[in-house]
Structure P
Amino acid sequence: MTDGWFAGLDPDDTTAAAERIAGGRAESPEDWPAEAVDAGFAEDADDYYDRLHAATTAATEAAVTERERADDQQLVHAVRAMADCERTGNELAERVAEWGSSRYGEAGSGVGYARRIADGEVGADDDRSDRALRSLAEQVVDVAEETDDLRAYIERTAPAVAPNLSALAGPVLAARLISLAGGLESLAKQPSGTVQVLGAEDALFAHLRGGAPSPKHGIIFTHEYVSGTRREERGSAARALAGKLSIAARIDHYSGDRRPDLERELDERIERIRSRGGDDA
């Protein structure tokens, strides 16, 4: 575009102007305000800059909307919602257990106990307190079911968004890594050392401030290849896993090709680390 982003545009068509701003380019800088006035697009330089501001704002809003609707961002929202449901459900279940124990004299815990109260298996009274406790127990059950639904959505969606990352990490851990990084593109740009400690930011900052050891792993500790490896070898296992996860994220973002060899290579690497009992990373 050599005659200005505004060439041939209706001055009031902000949508078309935003598209020009987002996709246009010029070979060299020009006196664009003067050219816009000469073309009849703007009354003067101030009017030109007002219209340019409106077009750039509209282009930014469109880009943000497109990003938020991207599949990886939907996955981020889902995994964060699942975490909220898990936390809320656990807190409410603990409250139900304490309340139920004081009222019925029967100890219990978790969603299972709340479900028994909600179903009337525990507590035969029907006074105001009993009804209130049963209502709270029903909320616990509802939140637990919502958590399960979100997990099922994540397990369906993650392999489509990040097939290699999901194959290596499992859909839920893959979604959590994408969420912690802020998106698949951001994760793909992270070095493996950063991926290794995602989720351990508090420990990392404590280390950087001094007086605390460097964390060997963050959320990837939940992967069997780290948590299932002997303590003295977990650093090696975490580095090996993080390295492959980084490669998987880059492939998923930049090409989307499925690479089964990544799984085989990771399996072999972890087997060597575990069998040698040393630092093989």
Structure Q
Amino acid sequence: MNRSSIREQMPVLVAGHVPRNIRKFKFSCFDDQPMISTLGFQIDPKPFTGTVIATTAEAMVIKTGRAEFAVLDRQLATQVPTEGTKVMVQPYARRRFDGKRADTPEETTHFTADGQPYTVKSIILGTAPAKLPIATPQCPELQDMVQQLEQLPAPDGFRCITHMLVDANARDFEVVDPTPDDIIRTPPAIRFTVSSDKFIGRVAVLYNRGMDSYAIESRRDGAPVECIVKDVYFDDLGDVLAELIDDGQWRRIRVDVVAPPSRSATRH
């Protein structure tokens, strides 16, 4: 979707949908580019409702307020209802392995001096972590692997690698957490199952102490290992895993019909 072109078309597209006593209108674009807050942080948009007022070859325009609109990339929308249809829109939001949004505040329990528990919710601006659902490793090299998977970016630059794993429905995590004496004979590893349009099966990330690099193994369920990518350095982890499991479906903007067009809107 060409944002510059849409910006030029918007006055015409929203004509008749802005009250006469309002001279300005606002609109937000939802496409394959991350949203940026006024503080410069990447943010995950919330779901919203509105009414379809116009469509073009590239975009769908939805009225969300008196003088507020949303512009959706038509190619990414799961459906393009007719004008006058009320819709619920769910743009992509990064998620955690428990299914919650990654920007959900973290809850921790503390205790007062007399032993009474209380809950504190906290969030660090500009972060939306997706921590691996595993116990804290003892092996330093495995700790580094976990940190890299949780913090290094995926190729899209918006998600981290673990967000990409969530989007590929990663589950059934297993770890190999060796002692220092066994690190060569039993390499540190994280194994998991993914299910995407690109790959369904088991994936393993293994650390090679001799080369100080990683190997990526994959196999279909119940089949022998079919692919091994060796000598993967930490800054290539995202690219190699994306090539294997990322089907791009996470980019889709879910559009659900809430109410069909009214008769008057249909006649118009």
Structure R
Amino acid sequence: MIIISRFPKLLQRAVVSAGICLSVISPVRAEMSAWADNEGGRMRLVALPPDTDGKIRAGLQIEPKPGWITYWREPGNNGIPPQVTIAADGGVTLDRMLYPIPKHIADGRVDEVAYDAPLTFPLELSATGGTPKEIKANAFIGICKDICVPFQAELTLELSPAARSRPEEEQILSAAAARLPEAPSPDFQVTAHALSADRKELSLSVTLPEGGSRVPDVIVAGPSGYVFTEQLDGKRDDRDFTTTVAIGKLPKNYDIQGKNWSVMVIDGARAIETPLAFD
């Protein structure tokens, strides 16, 4: 089980960096910013020009160095969730940030929901009031190894109006989209869920896409700032899977009625994420 707060608990690390690495980056070429560098890795902004409806496909590309990790939207005990802010004066707004399938990393020292390899967070943007010439973004992530370093950068890229092929940007953004969890389907879905009366256990029944014996990973995102991963009795019978996830301390006076949590089930290379409604 993991219980986290939105305020980063960096002092729980063995060694903690108190400062923030802030980089201010100028455009390097159309549709890609320059890389912003940090001792634990680097990141940049990638985008395509607006389509006919003013929608812009973009992504925050992150490359941690070997042995370093960065975090999912609900990251674990000590993590910093990734944040992107688009400058309001640039004629571009951020509609949604999407999150590739993460890993549950538990090795005795850490218990995190994170990424330990290069990835791109897809960004859905909209052009407002005409065709923008550039995108300015402020990106803030945590990147950690034996120390945890808050990493902040100002990223700017130019949007070229020229009609031309952009194979590198297309490949990066298509690969990012392919790493997103699937929507539930008849062959891969949560079929039942229930919270115990004492609110300490969440039971789940799941149909898995293929037969097998391996117990899938389960990541439950509860109230904002809380994520739970500890399975008490996961049992798999070919494609049928049942499990109970330990639910720790919830916010004081928290009322579950009418709330929506979410659960991600990761079975091999495939994963679904689906809401859990509590009526």
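Each value in this text was obtained by applying a stated rule to the coordinates, not by laboratory testing. Owing to the predicted nature of the structure, the values given are computational and were not obtained by experimental measurement. Cβ atoms are built from the backbone, for glycine too; each structure is taken alone.
Looking at structures P, Q, R, which one was Cα extents along the principal axes in Å calculated from, given that it came out as 76, 58, 31?
The value was obtained from structure Q.
One of P, Q, R was used to compute log10 I(q)/I(0) by the Debye sum over Cα atoms at q = 0.14, 0.21, 0.25 Å⁻¹, for residues 74-137 alone, and the result was -0.55, -0.87, -1.05. Which label is that?
The value was obtained from structure R.
Using the calculated result -1500 for helix-only ellipticity at 222 nm (-39500 (n - 2.57) for each DSSP H run of 4 or more, over all residues; to 500), pick out the matching structure from P, Q, R.
Label of the originating structure: R.
Comparing distance in nm of label points 7 Å out along Cα→Cβ at positions 210 and 234 across P, Q, R, which structure shows the greatest value?
That would be structure P.
Which one of P, Q, R has relative contact order in percent (Cα under 8 Å, 6 or more apart), as calculated from the coordinates, equal to 20?
Answer for the origin of the read-out: R.
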